[in-house]
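Please treat every number below as a calculation from the coordinates, not as lab data. A quick note: this is a predicted structure, and the numbers were derived from the prediction, not measured. Cβ atoms are built from the backbone, for glycine too; each structure is taken alone.
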Structure 1
Amino acid sequence: MNAVKQILGVLWIILALAAAYFCVFEFGLPKLLSDKQDDLVFGIIILFILTPLIVLGLGTFGYFAVIGEYNKEKL
């Protein structure tokens, strides 16, 4: 079971990298470079609020899963 947790930890880290790419290059920058006021506000929220929360949350969870923080033997 611990091996499964470590493999899923790697998956969470890969998911964090994919989320960073999509949040910045697919959602954030196109909205930020748009001429509409609504798109500008949405782009700022995506880039500076949501992207760090999503990426740091997924990355931290994956990192702790990879190093074995969630193993039952450590408790």
Structure 2
Amino acid sequence: MGASSLLLVITYPLMKRITFWPQLALGLTFNWGALLGWSAVKGSCDLSVCLPLYFSGVMWTLIYDTIYAHQ
């Protein structure tokens, strides 16, 4: 699970050159820890819990980083 985050970690710094939404890439990368934490505690990734947690974390990051970028 942790090694699968490497693709996001490697591509995130390039997102400002590729897309107008680098905040989304930041959210996907930064909140991968929610999936890792749940898997570490429970031993598996329960999608009914992990996906809403991951999605809400991505949305939170997207919103605050967009506000930060416009200040």
Q | Per FRET efficiency 1/(1 + (r/R0)^6) of positions 2 and 42 (r between Cβ atoms, R0 = 41 Å, to 0.05), the highest-valued of structures 1, 2 | A | 2
Q.
Comparing 1, 2, where is relative contact order in percent (Cα under 8 Å, 6 or more apart) highest?
A. 1
Q. When you work out Kirkwood radius over Cα pairs in Å for each of the structures 1, 2, which one comes out largest?
A. 1
